[in-house]
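I've put the structures underneath this note.
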Structure 1
């Protein structure tokens, strides 16, 4: 592509060259006519004599030889290390004793895809998909999360004091007959197309709990104008139960399970849980589990209605759901 201030386009070069070669104009006359230098006119006339009209196109500015370019055997070692071990430029550079910038240029030159686009287990490109309409597929999963003792854990008091606080709380609960501090279970349903999410913290992940959660999640999506047609889960015992199957069948919803040892298939809800932990669960040092749980609903509203999503072009999930109230609250 010629420079914006270049006096000659490919057509202008061809006209100049034909004036000199075919019509016998002098180089000086042609240069004055087309407002270029004498050497420029000579260059295009010579190319026309040698290559014809095809010689009028721009040539790459890359030099014919690059004496300081990385040797080919080193380039092959870089690519081989990337393929075998799936390492980034910095780690490959450390192994081979090269600058990371050199490794990065070699990987780009050979067209190696970024690691984020590869399955770390197999090295194959990740198959990304998105269903065309809300409700076509809803991802469901459970995330286990340790509860925070009253007074705060190690994020508030430090590792040593936090651990003693945790042990003291568990011991007192056992003696007093109260439930152990234990864990909470984040049950999540997220729409594949819009990424609209619904999450509850429940005491366990049994089939009765998971099924009751889904009924509330389905009511949430119905309130947003979304009719769920298919649900994707892993192979947990709750999702293989007759109760779960009958509940979905009664609602006219198809159930699909991921292949064993393939959590990537349910990657949208897995990635959502990572965001949930970073931006809510561990976003600040909470002094109690009740304080953290009280912050979940406000965060969910921000996620669904205001937080920009990179997969949605920086728009929030609510932007892909029609007739959804509360976007601007």
Structure 2
């Protein structure tokens, strides 16, 4: 048996004993050392995650140590510190065949479709392990998954040191994008409706721009009427997505990372597709981005872990209730199993 935090239903999470998982063929058993709380986990708690079934052990931001391998599985030696890529592709569908297993038609996500890391142990395909560099703590390594999302977004937007970038939304993913874009050498602006979040983005090196009414005028003034070369949207709000076309420069790139509710439409000005010859890209989670994310964390170029908070796993019910009542109560929470 092991201790785990289990979502029984919306608004209900409890700490209890659960069966210790056994790695199947091709799988690895990982002893969890740090488990990050993501917006997706909060959606499971509030009942807004459309993919999860209850009961479920959540968490897809997992750092730990290799404990054992299942039949036919091989990888880093037992005891090696690793992070787990939580996206499992089928390997057969069109996205998987072209290297986009993050968009797999039969996608399985650890912590959503199968048990996740809010526990002492978790299983995963052995091929989904990434070795943690020396000098990086388990707590810091747990940030590899959200940083990888930032890496994916910047890759999709082809962000380089020659670019000026506007990040819409300074929540957890927006902050990860800010840091990755800056690590790539870009000049980064960030906007948000929350003055507190904007202040945090500024602490991480972004130039803050107040969101809401007048944002377009402010961006127009900053760019001498040109618009931003790259706009990365991380709000999940349809109005922000719609405004990206006005905010981006002619010939520029828009990357949409935020998620709207299934079936919700987004209206974009059709003429500007040709007038601006704008490139609009989606970005989902990440694929093959964990190595770069871990390197960035190990290099000290990512400061995000410094503004996060650590909690014992036993505190999960209190932390989830706090965040459900006020999502901005914490920048980021990471749980540490007591046995770790």
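Readers should treat all values here as calculations from the given coordinates under stated rules, not as data from a laboratory. As the structure is a computational prediction, the values presented were derived from the model and not from experiment. Cβ atoms are built from the backbone, for glycine too; each structure is taken alone.
Results, tabulated for the structure shown:
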| item | result |
| --- | --- |
| Label whose coordinates, when Rg/Rh (Cα atoms, Kirkwood Rh) is calculated, return 1.22 (choices 1, 2) | 1 |
| Given 1.41 for Cα Rg over 2.2 N^0.38 Å, for residues 146-249 alone, calculated: source structure among 1, 2 | 1 |
| Rg and Dmax of the Cα atoms in Å, for residues 202-265 alone derived as 12.4, 37 - corresponding label from 1, 2 | 2 |
| Among 1, 2, which structure scores highest (criterion: relative contact order in percent (Cα under 8 Å, 6 or more apart)) | 2 |
| Among 1, 2, which structure scores highest (criterion: FRET efficiency 1/(1 + (r/R0)^6) of positions 34 and 186 (r between Cβ atoms, R0 = 25 Å, to 0.05)) | 2 |
| For 0.00 (FRET efficiency 1/(1 + (r/R0)^6) of positions 58 and 138 (r between Cβ atoms, R0 = 25 Å, to 0.05), calculated) the corresponding structure among 1, 2 | 1 |
| helix-only ellipticity at 222 nm (-39500 (n - 2.57) for each DSSP H run of 4 or more, over all residues; to 500) from the coordinates reads -7500; which among 1, 2 | 2 |
| Which of 1, 2 leads on mean count of other Cβ atoms within 10 Å over residues 194-201, largest value | 1 |
| Given 2.3 for distance in nm of label points 7 Å out along Cα→Cβ at positions 218 and 234, calculated: source structure among 1, 2 | 1 |
